[in-house]
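Student: There are structures below to look over.
What follows is calculated from the coordinates using simple rules that are stated; it is not laboratory data. Predicted, not measured: the structure shown is a model, and the values here were computed from it. Cβ atoms are built from the backbone, for glycine too; each structure is taken alone.
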Structure P
Amino acid sequence: MKVLISGGGIAGPCLAYWLARTRLDIVTTIVERSPIPRITGQSVDVRGTAVDIVKKMGLEEAIKTRHTTEEGTTMIRRSGKGSFARFKAGDVFTADYEILRADLSELFLQATEELSSVKYRYGDCITSLQQTHKHVDVTFASGLKDTFDLVVAADGSSAATRSMILDEPTLTGCYRFLGQYIAFFSIPRQSDDPKLWQIYNPARGLCIMIRPHNNTSTMGVYLCVTTPSHSQRDPVFEEAMEKGPEATKEKLREYFENLGWQAKRVLEGMDQADDFYFTRAAQVKLPRWTGGSGRAVVIGDAAFATFGVGTTLAISSAYILAGELSRISTGDVDIPQALESYERVFRKLYAKMEDLPPGYPQIIFPQSPWAIRLRDFLIWTVAATKAYKLIPGEGGVDFSLPAYEWEDGST
């Protein structure tokens, strides 16, 4: 069986790993637009079912070794002096398994790159595909053409392949901009930097976050610009994004230069950063993930980008898709049936995790001074009373992974 995966981030390599663990004879090609493995991205957390899966992959200790070292979260006062609330790791914000996206992606890459059945093709992407009931004909940007038994899109929330696989009625309204722009980059670590996620949001939906990295030389910075509503885009940043990173940095300087706290430090660091990345925060929700022929499917952020649980969903979807495919006997008939089974099984887990916190992100990053004061009071109360212990977390979702039989006899 020939399988093509579009996207070499988290879900794609994870899927390739588990396909190689099935009893089937599968050759998997992963095509990645970037010419090299991507080294950018924010801190991500692994929770719930995803923890069970990485344990099955033998990667738990490697993930712990690459933990960002973050020991908790602190909320900085609007004055920029001191904090008004603090949470330990595992409470609300910081997960027990916290790792940079690039580090997690590298672990999955290392788990697959020596497998003879998995091939990577960098610097290329799908430009068109035609689905039939027997196969999928694919054309790549490089001009190469090939035919596959199954195509899987795992290339992010803004994936172009999504519209190649799914029909217009399925796609309608699937991409939901959340009214927030986020910049990620690294700055030099200072000797007094704590091993905490520091959050500073004094006004107008603007927020500076600084988080520790696993290494001792850098810290991660997150600059957030939040608009008053999900439907509202910021024309300044929309135009800047069209022009490129330098134009975007210029606008970030204008927005944040007088914000206080460590604004001067992070803006100076932004100018020197070689891993700057800027994106729109979005949620993707689809009523169906499989194309009409049953030969193409979307997974990961391309199918269900969701704040806070995107990595968990990406890893879990890859595992369950490979598991359902592992049960087939003949590709001609059983691939579409396996995708139908995947839709049924994974939808049960996804349904427990698909909803965002009410009013997010605007309720967390308010626009007016009085709303910020109210939010700060509520956060202080939650921290002081430990009321967050009453909130069910995504890691405690009641869902048991299906038992699949892998080539080494494990389940």
Structure Q
Amino acid sequence: MTDARQSPAAADVADDLRRALELVEDATIVADASSLILAASENPGGTELHTVRVLESIASRLGGRTARTTVAPDRPNLSIRFGPDATAQRPAVLMLGHSDVVPAGEGWTANPFNPRVADGWLTGRGATDMKGGIAAALQAMGAVHQVLPELPLELLVTVDEEDLATGIQAHIAEPPGHYLACIVAEPTDLAVVIACRGAANLLVEVTGRAAHAGRPEDGASAITTAARIASWIADDHDRMRAGAGGLLGSATWSVGRIEGGHGTSIVPDRCTLLVDRRLMPDETGEQALAQLETGIAGLPGIPGCTAQARLQMEMPGFETEPTHPLVRTAVGALTAEGAEAPVEAWTAACEGGFIARHHGCPTIILGPGDITAQAHQPDERVRIADLATAARAYTRMLIQLHSTSSTTGSTS
């Protein structure tokens, strides 16, 4: 019996939700995530092709159609679409993931690419970051498609997210698409992440002049110059943090690696610094590079030394208003599944910023697993109950976002 307080349209949406949720199968999510873990895709050191093939098989079973875009040999981005192609009049909800995982490394208690289920957990490299989230997203999209085949849905799975982001760079080289919203299925421990700083990787190469350490004045120490640069970076980091405010705080600097010299008795003629710069949503990597170059130019120089900085990689940030319908829909979907649904910012970076900037669509991050406590570690694991909750929340969101759009004409 329909609740008298519900409009016919609301009753229809409630019925669609009920039918779609009945199709979400926890055991299938675990099986699909396990198949993806078995298809090892370590980056660097491997390719994502085997994982892409597994994804194509899962998509075919669920009624999706797939398209590869080659980024490098055996490294294709994969688009999985359900329903009609998106148009300006009927845009799609986009879900985003990546097919690569970080190298397994040492310290595992068993084979990292042999998925194990025990005590309510799925263990294996990629269980949390992010093959579990992808499996949950596909299960939700397949369920919604079976009930509402007229809804345009898309899952974009990129390569090389864990290293140089060449997959997403290839994607944004294409014309913008038509999207209502983007949900990044990265592990947030089922929090709704509405703001994410970007990241820029910068390389500084210092060139000096070698000499015998017995007469260091005959040379020009590249390490001394690099140390001055590192000191400026630390001071500028403190300056930015002192002005921190809002959900994201401030931009940050961090010198991740410094390498140079030949031996104790030689004045070093070279030194390199690898620098991490976290970006605010309105910043670009080129702006961070210019800031660093200005800082270097203002330092007291050492005759005979030069320093060149360049941008190696940029991942933009994003921020979505906490009152945005996308955020409200996500919180409501999680709450309906009994999850706490905190609304947070993220200290990590992800590819959602590329999507928000390129396609101009509101973006959030929401997925099963804990990026800090479980990802990129030996015995990486994800709670199976969280995979199920994520899949059911995605199901609710996909239907409700389209329902809201058809009623209001937009999610903005």
Structure R
Amino acid sequence: MQTAYLILADGTLFEGKSIGASGMTIGETVFTTGMTGYIETLTDPSYYGQIVTQTFPLIGNYGVMPQDFESSKSWVRGYVVRELCDQPSNFRCGGTLSDFLKSQNIIGICGIDTRALTKRLRESGVMNGMIISGVDTCPAVTEELLKEIKAYKIEQAVESVQQNTDGGVTGVSPVERVATNEVGAQGETSPSKSIVLWDFGAKANIQRELEKRGCRVKVVPCTTTADEILALKPDGLMLSNGPGDPADNVQIIEELKKICEYDKQMVSIRSSTYSTTEDDSTSRVIPIFGICLGHQMLALARGCKTSKLKYGHRGGNHPCKDTETGRVYITSQNHGYAVENASLPSYAKMSFFNVNDGTVEGITYTDIPAFSVQFHPEACGGPHDTNFLFDRFMSLINIC
């Protein structure tokens, strides 16, 4: 293995061995505490622009399974592990992680003290970093080099991770596929529902979970307007996960505001004594379910504020408490921003909060049929603890 170096924006230098491609890369250095799921991490568009550190010491031991990809490719800027296994053992294994990193042109480093790196990021907060591999000597950590590292910024993140929506999210069945006679909410078979999945960097398993419940899923890109979504006359709207600062997506938030205003008007018509029939197409209400970035942008569209966390929540072991039942769920998460607790308006009820730091993990809106969560119910963190939220979405659709 060739020598590789990780240089943080504060000047901290780690020396290790090169994995994946050779070269140089700069990104936002973050850590994830997941003990499994490294392939899902590498193919999650939400990690766009980031150098990802795995805190679990051994990575690659079960190889690579393409059927588990969350998108068509890897989006990370770099990859950091303590020990890389090049002799995986799994009956589903389709190749080694090392070969996958090379095929994706991902520059990585192994053999460093990832505990020390994680501690540095926890104490100082996430910071930019540079990985240099394939060099004979350690580069000089000069002010000029650190200035270059600090200057990196994740920009146009959502636009950059758009995938081919003609065939749905990569790795799942085609758009508009109807899964008939599937078990729906409350364990009952239900007729298919038409769902628009607004793609901000969607993980494939979101579409899979909807299709399991008998839904026809139409994936639309981030540039889709409110009028275009309303013209599709969906039974429900799914707001996907995605990368970057939610507040950067000004146009998407404006379009989302229009859909929320539309729902408010339709709810008003429904409650009016002049509403004639329950199935009146002129008062069609579109329930909304948001996940991660979708949760944040829905909150911004409804008047909330978001802010950046010191080092974010990434991994499969984050405890969240249901404010109604008091039950704690173990959740999968990947986000560096959060909705500010104090910014929730009167019509936004916090439904989940993070047990570790008290941040908002879920919101239910009382004036329109909409709810959202910061964590990933499709990622099976428990492994099925919060999967019921998709059933809740179907129930909301059925009563609307």
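Student: Determine which structure produced the value -11500 for helix-only ellipticity at 222 nm (-39500 (n - 2.57) for each DSSP H run of 4 or more, over all residues; to 500), calculated from the coordinates; the candidates are P, Q, R. Write down the numbers at each step before the final one.
Tutor: Numbers: P: -9500; Q: -11500; R: -6500.
The correct label is Q.
Student: Given a value of 28.1 for mean count of other Cβ atoms within 10 Å over residues 196-203, calculated from one of P, Q, R, which structure does it belong to?
Tutor: On the way: P: 20.6; Q: 23.8; R: 28.1.
For mean count of other Cβ atoms within 10 Å over residues 196-203, the value 28.1 is produced by structure R.
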